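Each reported figure results from applying straightforward, stated rules to the coordinates on display, with no laboratory input. Remember, predicted model here, so these are calculated numbers, not experimental data. Cβ atoms are built from the backbone, for glycine too; each structure is taken alone.
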Structure P
């Protein structure tokens, strides 16, 4: 009986050590620098977005691994399309910064903004869209899913 308890304890300890080693090898470090300040900044950005009346819509319904044309529409409080803004897009993976890319969007027909983006891996991607209009920078965050 003592041998069985010793074997089970050794296996449990070995599995815990393995998980710690693998986990620490994959983690890049701090998730967010200065989390308190980031929280305050997010509150201020949310208030600015609300007061501006602007909203964004991602027109694409599906994304695939590889090259995609991302189409975004910016609308005012009344739902009318806005074509006099400059948009900058930052694409990143939630788990790593290795695939972070920044793109400038161009106005296309029907008052939408589009840009070709490369999404090299399956899974979730974070989009941060910066809308620059009338001297104001507004930040919108969206998450998309890239299928096979």
Structure Q
């Protein structure tokens, strides 16, 4: 949980739009403001295993839900042909009207595309877990 109420939800959505969730010392993102649109490129570099690696993705979904139960904003990006894995990652901020709770979630799925990544699949998974943990902390720091 990331707090309660509409003001918290709006601050969290602003942090998402500023790409705060990838504002990490070991990631060099391409900066953009505002929630992206489907088709927008998402490029960044990450420092992993002693080297900088470039990642090219594309926004495949934009989340804009307004229901009686709550509101949600976010986006998902999918990897492109040049990426080492095939998959998607979705970042969403939700505000549940009944509980008044605001949450941030990351959902992902992936599979190795390159032989070297297949060989080191446990390391790749560990790096993904690291990203999810660090992303959650970055979003917490952004609005506290």
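Taking relative contact order in percent (Cα under 8 Å, 6 or more apart) as the criterion, the highest value among P, Q goes to Q. Comparing distance in nm of label points 7 Å out along Cα→Cβ at positions 66 and 122 across structures P, Q, the highest figure is found for Q.
Of the structures P, Q, report the one carrying the highest value of distance in nm of label points 7 Å out along Cα→Cβ at positions 18 and 98.
Q
Comparing Cα Rg over 2.2 N^0.38 Å across P, Q, which is largest? Checked P, Q; max of Cα Rg over 2.2 N^0.38 Å sits with P. The greatest value of FRET efficiency 1/(1 + (r/R0)^6) of positions 2 and 82 (r between Cβ atoms, R0 = 30 Å, to 0.05) among structures P, Q is that of Q.
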